[in-house]
Each structure stands twice: as C-alpha cells, then as structure tokens.
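Multiple structures follow.
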Structure 1
Amino acid sequence: MTELNNELIRHSAADLAAKLATREVTAVEVTQAHLDRIALVDGQVNAFLHVNTEEALAVAAEVDAARAAGGSAAEELHALAGVPIAVKDLIVTIGQPTTAGSKILEGWHSPYDATVVKKLRAAKMPILGKTNLDEFAMGSSTEHSAYGPTRNPWDLDRIPGGSGGGSAAAVAAFEAPLALGTDTGGSIRQPGAVTGTVGVKPTYGAVSRYGAIAMASSLDQIGPVSRTVLDSALLQEVIGGHDPFDSTSLTDPFNDLVAAARVGNVAGMKIGIVKELHGEGYQAGVENRFNESLQLLKDAGAEIVEVSCPNLKYALGAYYLIMPSEVSSNLAKFDGVRFGMRVLPKDGPMTIERVMGATRAAGFGDEVKRRIILGTYALSAGYYDAYYGSAQKVRTLIQRDFDAAFAKADVLISPTAPTTAFKLGEKLDDPLAMYLNDVATIPANLAGIPGLSLPGGLADEDGLPVGIQLLAPARQDARLYRVGAVLESMLEEKWGGPMLAQAPELSSASTTAGGSN
C-alpha cells in the first residue's frame, strides 16, 4: 500500500469525515485505500464474503463531485458522506449477495434493501461489501460459517468472536472504519471484546430490524461496529429512528448520542458493578483490566456501587430456550420451495415434505440443525409451558432485576466476555462451553436494554484484547456513549494511543482463510 493509503485506513471515521469535509482527501482515495487493504490482508482474515468494489467507488465519486460543486449539493451531504462501511451478511442489500453465512442461501440476491442499508445509501456511505458470520448468526466464534472461519487479526490462530466476527475483524484489521453487525445474545459486543473494537447493541427497537434475516425476533438488534465510541455514536444516529416497516420500532428520537459522546465527564454519575457478572469463571487478566477501568472511572469522579441481579444465573438457560424456539419458527421459510437452494430427493415420491427435508439436510450446518431441533422440542405439545413458558417468566425476572439495579446506578459495568479469544477449533466439539462465552452479554438482549463494549486493554497471560461492557436502561443509549467515551479517553491516555495501534501488522494476502464468494 502507498504511504497515504496506509495512513488513511488508520484514521477514525470522525477524523475521515473531517478530512473529507475540508477536501483534504477525497472519498475515492479513502474508499480505494480500504479496498486495497482488503485485497492485501483479507486472504488471511476472511472478514469479507463479498467485496463491492464498483458500487463503493461510484458512490465515493458522487460524494467528491458534490463537494467539488459546492453550494447546496455540498451542504446537503451527510457528515459521514464518503466514509466507507462494511455490512454483516445477514442484512439484505440490493446488488450484492446475501448468504447469512449459509449454503442454503449461496448466491441469493435480495430484491430489496434493509432499512439500515437504505439509510447508509441516503447518507452516501460507500458500502465496501458483506462480512462473514456464523450461519444465520448462530455461534460465538464465526467458525460456523459455510464459507470458512474468520480469523482474529491479533492472532490468526484464534477466533474473532461471533456471530459477527467478520464485521469486528474487518474493523480491527483496518479493512473498514465502520461496520454493521447484529446482536442477538452478544454478537456485536463479544466480537468487539476479543478484537479490540467498539461494539454497541442499541435499545431494542431503536434501530429497525427490517431486512435483517431473523434468527430470534424478540432478541435481534442491528448496531454499530467501530474503532472509537464517538464513531459508534455517529453511526447509530445514521441508522436509528422509527421505521413503519418494523412493528417493534420505537418512535422515540435518539439524536443526542454524538453530543453525549462529547460531554467529557462522568463526575457525580453512579456506576454499578454487577455482582453476578465478574469474579469466579473469569480469566485473571480480564478481571485485572476490569478493575483498572473501575479505578479510572472512580478517579474521574464517578461513584462506584455494587448491585446484584440474582436472576442472571438463569439467563443462559432462558436464552437457550427462547432463542432456539424463535429460530425454529423463523427458519421454517427456508424450505427449498420459495427461494434459495433446492435439493431434490434421489429416489421415492417427489413431495414437498421430501424436497424440504433434502434441502434443509444439505443446506443447513450442524449448529443450525441443533438449534432448530432444540427449539421445535421446546415448543412441542406437552413441553411448551415447562420450557418456553418458564423461560419467558425468567426473562421477566431478569428485567425486574435490571430495573432494581438501575434505581441504584446510572449505568452498569462488567467484563464483556469471561476470557480473551480462544483458539480456532478449541470449542467446536463442546457447544455448552461455546455458549458460555456469551454469559455476560445475553442478559441485555433478554431485557431489551442497550449495551456497549469498548477495549479495556490486553490480558496479562496472552497479550490479547479484553472488553469492558457498559449497560444502561432502555432508551438511555446516550449514557453509554457518555461513560464509554470518557473511559476510552482515559485508557488511551494510559496506553499512549489507541489499543489497536499495538496489534501485530498483517502484511500481505495469503490463502490461509476462505476468501470472497
């Protein structure tokens, strides 16, 4: 890469926006720099399933032309116009394949754009391509993609988190300054933690889910992936807002997020340590970085209080009944009849049931099949009340626990994940061990509250990223950005710069990982 390109890919989205606004650089230069980076390193990382070169450069050229023309054409441009972005391949886009990381949708093109994609296009943000994920977002490691695993840019032998490991890895590897992810039980925040990036799950309903292929509709949420807290605030303001196409979309305005990220102090705020979300079972290096973050917040004038959410111990069990139950319903549409892959049975009568069975057997991976079977069982006659009904009651108890905790604290804090990134293949044969990686992130999805993960430093044992999670009451996303930005600033002052600057350099492409489809 040229020296200019190497410099451009390391700027935050906010800095790039400022440089574009003053025409210090062009949108084509910025977009091309990231496309060059993808060509250079994505053979190792496998963050992208599809690269959208022509369209991205065409949008960038439109932005440059509008700025060159000046007047109203330039004034009407969004602040992030010309800043490129990657999109998780669970979010439908016109003109690019949407596979959900599954063979059953290989090569499928959506006839419409997701609402968030429409908003990116309206803001004239060049879409670099679609990022890898665990199939239908089912996984904690991005090893369950039908197109090969994504690798962690910090250590290519380790996982980048899941299910949105492609988006997090793309941002961590400087292939994109921003990305969109989806978070059902931590799939934005947990990858953020293990790749040293910022990941945000907005309040449920704050960002439209229309056009995101549903896994568990009452839990799924689209949100930003970035390298700074301010960048995530900027992106959430682009993609947020009420959408009549989404029946769960909130009508509340969320326009104070960027302002909150720029407040610069937490004096007088109460930060609650969640008793059940640290300590036993958490890696020592994770606990050390967590305690250091607490001390920094205390030094900044925040009051640290301990809160208890006793029903969080049931969160994992409740989640793994509610989520697969909704999976079994949402994935029924992939039947080999309406769209996607179709596999005909080799012999016997050609019935719809047999076509469906052959298609789903060939098109779905093991983890998807496991969750469909579990969910169908939980919803079956005689077991509905005992399993799904009981899990929903636990969900209510967890929501009440959070209500009580937020009566004592403005925001809650915990480690994002109990450990740093584990090695590829290490937990593939042990689904229960894999599920435990989301133990700290799942409660926010069950309660519908917003959560943010930001880099907290490197673990002593392995030198890998640790994430710090902040949680706020529903509709109070601005509090996350305020506290997150202050903590981020203090941590970077301590480190002498962004944590990603310490990541090992990826120098050239190879065929270690999968590649684009």
Structure 2
Amino acid sequence: MSEAKEIAQDPKTEPTSSPLPDVGDLLFIGVMYILLFGRPHFLFQDASIGWHLQAGKFIFETRSIPYTDLFSYTFPDKAWVAYEWLFDLIAYLLTMAGGYNLLAVAVAGFIAMVLTKMYDRTRDSGGGLAIATFASLTAILASAVHWLARPHIVTFLAVSSFVALLDSFQRDQLTRSKLYIYLCLLMLLWVNCHPAFLLGIVLIGAYFAVNLVQTLIQKSSFARCKDLFGAGLLVSATTLLNPYGWNLHIYIFKYLRGSSIIEKTDEFLSPVFHDDIHALCLEILILLFVVGLTISKRKLSAPYLTVTLLFLHLSLSAVRNIPLFALVVTPAIGFLFAENNLKERIRPVSTGFLTRLKASLAEFDAQEKLSRMRILSIGYFLTMAAAALSGGSLFGIVNLDAGFDKTKIPTTTLNYIKEQHLAYDRGFNYDNWGGLLRYDLDQRVFIDDRADFYGEQFYNQYGTVVETRPGWEEILNKHRIDWILMPSNTKLVLALKKEPGWRLAASDAAASLFVRARQEQALENDKTPLKSEDSKNPVSQ
C-alpha cells in the first residue's frame, strides 16, 4: 500500500468539519426569513409579550424582582411570582436597544438554532440526507403552531437538550460529570425563564425508572441508576436557584392544578385534525415513527422510546406541546431510518448507472454531514441584528418591519386614551391586550391574560361582561367602568352600540372604544387629566 493511500485512510487526517453551507444552514435561514419577512407579525400574534416587557422594564429600572402585581388596578397588592423574570429582562433589553425588530431577530434566531440542532441530531443518529431533511421540514411546520415571542421558546431548547444529553449518557457517550454539569447549567437557565422546568426532572425520572426496571429484570449493575438518581438530586437542587426559592414551586403547583379557564385556552386544547397544516405534519411524524419502529433493524433505547411516547401523549393533549414532540421524535426517526439498517422488503435493482448515482449521492451525503461550521447562518443572523440596531434598515437592502399586526392590535384607540387621559381605574379591556396596554400606556389595566393570577371567580365576571350574559351591566357598575376597549367583532361591542348610555368614542381596524355619556360630559367640562397612575401606587414607581 502506498504512503498516499495510508494517509488517506488514516482517520486522524480525515476532515472533521467543513466551512461550506449545508441543509442545516438553509433551514436556519429559511426559518428566520419566514419569521422576519414572510410573516413579520407571526411572532407577535399574542399580545402577552406586553406584560413580559413591562416586567422586564420594572426589573431593569428598579434593579429588583417584583413580588406583587405590576399590571392590574383590580389586584394591585396581590402577591405575584415573576416566574419568567430572566426572559422578561432580556426581552426588554433587546426591545430597548432595537425595538420589536431586534426582539424578533433574537427570537427567530433562537427558534431557528434549536430546529437546526434538531436536524444535526437527526443526521448524527444515522439518518440519511433525504430522510433527515424531510423529517426536519415536517417537524418545523408542525412546531410552527407555537412560534411566539414568549418564554416557552426556552423550553424548546431545554427539552431537546435534556433528551440529547440523557440519551448520550445512556449510550455511554457522555461521562457522569459532564452530564451533571450540562444538565445543571441548562436547568439554571430554564428555571428562571419558564415554569415548564419541571419537565427536566420528569425526563431524568423517566430515564431513571426505565433503567431501574431493566436492572431489576436483568439483575445487572445499579451504577447507571445511581448516576441518574444523582443527576435528579442535583438538578432538583438547581431549581431552587431562583429569586423566589421554594415559593416558585408552590406557585407553579397551584397553577398546575388547573382550572376551567386554562382548559378553554386555545394552546391547551387538543389539536384539530381538519384543514390544519400543523396537525397534518404531526400525523406525518407519527406515521414515520410507527413505520420506523416496524421495519427498522435498529431499536431505540427503552428510555428514549418511553420519553418519545410521553411527548406524543402531551402533543395529543395540548397544541402547545406539538413542538416538543417534534424536537424529540425527529432524531428518533433519523435513527430508525438510518441507511443499511432497514429490513430488506424489496430486492434493489442494480445497474451501472444506479450504482454510480448511488456512489455520487453517498459522497455528497458524507460531505454534507461535515458542514457544521454554520458560517452562513451566523452571518445571516448578524446581518439581521445589525439591521434591527440600525432602525430596521441596512444599506437599503434589508428592511425589517416586525411587530404587531395593526389590524389585530389597537392603535388609534390607544392614542385616544392617552390624549383624553381616561382614568385607568375606570377602564375595561380585552384580556389578551391587557399586558400590551400596560406597557404602551404605562398605566394599570382591568385584566390581562395571566389566568393563573386572576382566578376563576374574577375571570368568570370578565366572561359574563364579554359574553353579555345576564348581570353584565351590574358588573360594570360595580367596578365603576367608564370606558371599554374590545375587539370590534365581540358580543359586548354589538351590545354597547345599542345602549344609550354608551358612545363609540374611537375605533380602528382592531378595536372599538366606548365611553359612558357622563364621562364624555366630564371631558367636555374639564380637559385636565381625570386620573392617572401616580406616586400613590408604590409598585409602579
């Protein structure tokens, strides 16, 4: 054998990475492009980001963590746990630096990064270029059902990383010490960004339980069980590293007990498999997974299979869990459909042309697998960030216009509230707009969409007014409501148009603002502010 051949076959001299772009780069840029240019309002479909920004603003300006409500005038002194405080602060700093454009770039880049890592894991598990690309594209479309500028995107990263780390440890590809360090660092981020951090403990528990059963059946060593038990203890202890300590856990456990409000929230409902692209992609992922389990010679580890089935159940229980299932099942599909590991069902036809084509595709597949430097992805992200920091435009080539859809979020009506100095504690508002009103108007609101905070009794009163059920006028009178801001197509707006005591004061593409007749008279007689949030409210200062 010649020296050249010996060098070529020496694994130490083989390239381990390539600066060339790969399918992962295309997926990254594709996701960011869709969210920033194709659907620039997609991340802001939910106005909940408003109260996150307001919480972040409070933390930044006061250098302290809130312990009482910051948003409502109806419960101004009620205890509140800002369980997503770190995300809130980061989101506010991004918005302060580059407006909604920079926030959109950061969120879009974060989602794209998580999904690109999913593709990489699918390839690393043995999936060929074709199956990895198809499964990843399907998973991306499925997960898009819950792409929002909200803290749950941290859970996307945490769940996929927890499962990847635990599976690497299960296959003896990760040492115990590295497992402990990585899981604890991830949990430190997770526990301060989103209440779903409890899933991390559940995942470790699932791996521990399955390994324990296998150990008892096979009468083998308990070493891995001990290591996983230790990981569970360390990660559980890490969850206490938050501003509220045990109170955070108590608050979340009360929240998890659920209520009729949460059960009726769209993202907590089961997926509807009728004319819905996200549900269709979920079905495709399930089909690929089942077929892979049936025909593949390879077998998923019992813990990974258990965890995948767990997230399958969660995805069928609530729409918001579909992205988590997609992130977990896609690498499993790559593993099951790995080349040379499928049971032969049909004898392949072999010709000279097909043999050469197969060899060329295999060479391209191998080269693509080495392209992990992500130079193109990083460059694209930095370009978008620079455009956002430059006011949305960069050299006239990149023009960002991310933010809320003005046909779905109040605009002119908010200006009227500001100009007329409508008393904040006499207003009634649509719950999903509450946080945004608090942030934009810098004044407290009647309600926002934190169902866990307000409780069923208060939310039922709100629902009675919105649905104009018997007694709705009495509730408005009880709270001394003088102005109402609601979406124009609601029952309440239709009812107010018929009420002689109310007048349509302003409207825009999304909202209608009604003011009581006596309020209109007061505004005519006295143009000075009726009431605004002032120094008497210590929480707002």
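Upon calculation of log10 I(q)/I(0) by the Debye sum over Cα atoms at q = 0.12, 0.17, 0.20, 0.26 Å⁻¹, for residues 54-133 alone from the atomic coordinates, which of the structures 1, 2 produces -0.38, -0.67, -0.84, -1.19?
Details: 1: -0.38, -0.67, -0.84, -1.19; 2: -0.55, -0.76, -0.88, -1.12.
Derived from the structure labelled 1.
Please compute volume of the Cα convex hull per residue in Å³ for structures 1, 2 and give me the label with the greatest value.
The structure with the largest value is 2.
Taking helix-only ellipticity at 222 nm (-39500 (n - 2.57) for each DSSP H run of 4 or more, over all residues; to 500) from the coordinates of each of 1, 2, which one would give -11500? Intermediate values should be presented prior to the final figure.
Working: 1: -11500; 2: -19000.
Label of the source structure: 1.
For which of the structures 1, 2 does the calculation of relative contact order in percent (Cα under 8 Å, 6 or more apart) return 22?
2
Out of 1, 2, which structure matches 10.5 when mean count of other Cβ atoms within 10 Å over residues 214-221 is calculated? Kindly include the intermediate steps, with their values, before the conclusion.
Numbers: 1: 21.9; 2: 10.5.
Among 1, 2, the structure yielding 10.5 for mean count of other Cβ atoms within 10 Å over residues 214-221 is 2.
Could you tell me which structure in 1, 2 was used to calculate FRET efficiency 1/(1 + (r/R0)^6) of positions 270 and 406 (r between Cβ atoms, R0 = 25 Å, to 0.05) as 0.20?
2
Every read-out reported here was derived from the displayed coordinates using simple, explicitly stated rules and does not represent laboratory data. Computed from a predicted model, the values in this text were never measured in an experiment. Cβ atoms are built from the backbone, for glycine too; each structure is taken alone.
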